[in-house]
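K.L.:
Structures follow.
FYI, it's all coordinate maths here, none of it is from the lab. Owing to the predicted nature of the structure, the values given are computational and were not obtained by experimental measurement. Cβ atoms are built from the backbone, for glycine too; each structure is taken alone.
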Structure I
Amino acid sequence: MLGPQQEESISKRMVGMRWKNFAVGLLALLASVLAHAVTVTDLYETTQPVQTTRDAAFGDALKTVVVRVSGQRDAPSKLGAALNNPRQYVQKFGFTSTGTLEVEFDSVSIERMLSNAGLPIWGRERPAVLVLLEVTDNNGSHWVDSQSPNSDRDSLNAVARDRGLPLRWPAADAQQTSVSGSSTAELLQLATRLGANAVLYGRQIDGGQVRWQLISNDGVTESVGTREEGVQFAADAFARLFAASGSQLASVTVEVSSISNLDAYATTLNYLEGMTLVRAVSVEQVSGDHMRFKLTVRGDADTLRRAIGLDDRLVPAAAPATSDLLAYRFQH
């Protein structure tokens, strides 16, 4: 069994780009890619080197998974004695010839443990993040892209695997235009074209630190830190938006228009039922090509709205003025 896998880079190689010679021209040159949330299928799996004992390796692996699933870096400190017997949560495991533990934990047991401790659960549907990072070394300033040396990307990818945050790296054979003068909307459009939902935009400053901006439909936030801390910053920010209490359930009404045939109905129903946040779905009303669903969800309507917004299968539509339902149009 393999541990979490690095997300595939999107296109071809981007060589020798400077801060003032990057990115928006990609829009005209890259084929359009529909933006879908990434379903992270291996949230409960990890690999862990055995540095002292096998029992200690199981404990470290469990800590990695509870951070990834809760979205909170301090989750292990809040679980106390629940972490004392990590093997009780194991579904399957093995050891490689080099002594590395490969383990998959039982999702139901992990979620129950987190809920009992009052910790949230961050589901499998997660935003893909396009990383635009300029670094400076002995050869001057350059952009990190999908074909950059592994040393430029490996530490960020490792943190992203531990946090369950899918990263996209840009490619390099595009027309060179200015990122620094690009608007938030243009950068988000670039992310969409590259199959991402957000942009993590970093520029190295004094002392090897990076000035980071996280750009998404929820706004722009900033931080300064190392390369690795940029990924932690993004994961923390998205966990606050998308993780929801496992014990807090809400009823949310979702109306979807343009459901004109059985296939559209089945696709919509399967999509809603398949979302990690959604615990139950029932059809409440049918009127022409409009269907109204009653959903029981973790969290609340805002959490559900953000999760649906990661994908393009349902497009926001105008809701009745007197209604608090979430309105969408099925994307054929």
Structure II
Amino acid sequence: MTQTLVPEPAHASASEVSRARVDARRRILTSTAIWFSLLALVIISALVSPVFLTTRNITVIFKQAAPLGILAVGETIVLLTGGIDLSVASVMATVGVFAAGFMNARNELVLPISLLCLLFATLVGFLNGLLVTKLKIPPFITTLGMILVVNGLRFMYTQGAPKGRIPDGLRYWGRDNFLGGPIPSSVVVWLVVALIATFLLSRTTFGRRLYAVGGNPRTAFLSGVNVDAVKIAAYTVCSFLAGVAGLVLVGFIGYSDNWLGLGYELNAIAAVVIGGTAFEGGRGSQMGTIAGVLILTVLFELVLLLQFPEEVRRIVKGLLILIAVALYGRLRARSQ
């Protein structure tokens, strides 16, 4: 007797389609919620202070956001693999000190010394990647130890007193506007870096492998992905961008300091997480990170405009970061 195959009820597949549509809508809501949050924050800031939306203040905000934005691009790439890099602020400070000391106000040395500084930053990231992948040291411990190494090298060089002056050629990329136009040069650097990173993540094999490694390293390995190579590349790119951020920041500040970029590593991680990148890896985007950076920068500017004492400013900054991360975390959880 021939057995008749009974098809599954049509309503089952319809239910699955409906559920998929709901999940898609939730993901869209989650990805757009961060931008609505930024818009709301800008409106609140404008109501609190009429100075906020002036051209001068907006330009300053973007100049302040650019080094953090460049740094956050690299931190996003590392977090997508399920890792973390705490050494980026130390790399920024060391690159800034080296640049000021070796250039010493000489414009002809801006390009070669900048390349050497970026080479140093790249090497630090490469070593981080090797320690994480080959020696299996947890990323948190690896990059925490690298902070001590990089800081030690910086203090050996400065002997506690940074020297040198920032040449005009480097100040151009931190303070001036691009080609004399309305857009700051530092913002142009940030946008170029963010666009390249977005292209890499969404349109290349390397980007797909980053997400695969962060989502499930074992499955990625069984699929033929060189997991160690991807992680090493992620840490290398992250530290390289920390070097770029350090050069932009020292150009903006205009002087050398041993603690240049202090706290930037935590701000970058906060911006990345607020922007929707998961700590466990495998999920996130550069567009979300850009929104996260702008939210943090606007928050910091709002606290400054309210003229709070420094102690209160730190408390407010910390609370706002925690609240933002918690709220966005709940939205992300609902989309899963």
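K.L.:
Thinking of I, II, which structure, once distance in nm of label points 7 Å out along Cα→Cβ at positions 108 and 204 is computed, gives back 5.0? Mind dumping the intermediate values first?
P.N.:
Working: I: 5.0; II: 3.6.
Structure I accounts for this read-out.
K.L.:
A follow-up question, please. Out of I, II, which one gives 21.2 for mean count of other Cβ atoms within 10 Å over residues 68-75 as computed from the coordinates?
P.N.:
Answer by label: I.
K.L.:
A follow-up question, please. I, II: which one has Rg and Dmax of the Cα atoms in Å, as calculated, at 21.3, 65? All intermediate terms of the calculation are to be shown ahead of the outcome.
P.N.:
On the way: I: 21.3, 65; II: 22.3, 93.
Going through each structure in turn, the value belongs to I.
K.L.:
If Cα extents along the principal axes in Å, for residues 52-211 alone is calculated from each of I, II, which structure is the one that comes out at 47, 43, 31?
P.N.:
Structure II accounts for this read-out.
K.L.:
Further question on the same structure: Once relative contact order in percent (Cα under 8 Å, 6 or more apart) is calculated for every structure in I, II, which label goes with the largest value?
P.N.:
Going through I, II one by one, relative contact order in percent (Cα under 8 Å, 6 or more apart) is largest in II.
K.L.:
Out of I, II, choose the structure whose coordinates give Cα Rg over 2.2 N^0.38 Å, for residues 164-267 alone equal to 1.42 when calculated.
P.N.:
I
K.L.:
Here is a follow-up. Could you figure out which one of I, II the value -9000 for helix-only ellipticity at 222 nm (-39500 (n - 2.57) for each DSSP H run of 4 or more, over all residues; to 500) was computed from?
P.N.:
Answer by label: I.
K.L.:
With distance in nm of label points 7 Å out along Cα→Cβ at positions 172 and 300 as the yardstick, tell me which of I, II scores highest.
P.N.:
I
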